[in-house]
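Derivation of every value follows stated rules applied to the coordinates shown; laboratory data play no part. Note that the structure is a prediction, hence the values are computed from the model and not measured.
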Structure I
Amino acid sequence: MKKMALAGLLLAAMGGASAQVYVGGALGLTHVDCPANVANCDASDMGFKGTVGYRLNRVVALEASYIDFGKSKFNAFLVGGSQEVTGFVLNAALRHDFTRELTGVGRLGFGTMDTKLRVGGASRTESSTKVYFGLGLEYALSRNLKAVAAADFTSAEYSGESYAVRMFSAGAQYEF
């Protein structure tokens, strides 16, 4: 972790002249896989994402995001339950301009995912660190304001079992 932080600081120092900070937010449809052996699973929900980015140059940026992937709802042993996943993600974002207004974005990094399982009145939370990747499009509405669409993919873990989580979202991004 210390080596990754040091590498990030070195990259930031190298790109200082063209660096640009941006913030963004998005809402979207989520999917959280249900635990094994449960009945009547509803894995779809709504979620949100907040992002702060530091653009090193036209192509490369470093980002930190908080993502609420929503929750799945299910019945287990005749008792209702849910599994909720939230996470903090650090990633590199690589951009490619398709046109002057439209840009494609690929993201790769890692995230700390918190999985909260509730069955009946009891709940317990477990954390895991997982690989994160995402794809996105940005459309420039003005010099500083962009409309964004993104797909975010990772997994979460609870009691040794891994669950796929994803979100398809739309929102806005403002560059300072």
Structure II
Amino acid sequence: MAILDSKGRLFGKVNLLDAGAILIVLFVLAGIFLVPGPSGTLASSDANAEVDVLVLGLKTRNPQALIKPGENANFLIRNQPAGKVKIKNVEFLPRTTTAPQPDGSVKAVADPREEEKFSVNMIVTLEGKGQMTANGPVFGGTQIKVGTPVELDGELYNFKPSVIDIRVPDQ
């Protein structure tokens, strides 16, 4: 009796392809249930952390009435909800443009263009729960870094600023 017959069966009873498929399924199940993976949440803390976001070119008629310190807003990190944050501070930045000078230098002056009077630049400081972990800062239960895509959603606004600074208390 041959070990492998003409139909690909081992000892005439077990098909090698079927045996291989069964072994792969068993290895996958063992990997899912026996090999430990990361457990728990990234981090949880009662410490306050601050995130500064830069808003450039927001088009609005009345920015002071739109977003105010002390209000709460929904904060999304990488399109995933990261909870509510408190707007701690709003700093409006002046709209400027460059103007060449007769001596060849360049000077920043107030932007005189009419269409730019509705365009606002601001730095918004957000406050929420966070902590520093081995992998970096965690804000609202989600890891965040400078450059991470975020979204700020309030009662009258929804925009996507850029993270420019993260401050987490020493722990």
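Between structures I, II, the calculation of relative contact order in percent (Cα under 8 Å, 6 or more apart) yields its largest number for II. Structures I, II were compared on percent of Cα pairs over 19 Å apart, for residues 29-92 alone, and the highest value belongs to II. Calculated for structures I, II, Kirkwood radius over Cα pairs in Å is largest in II.
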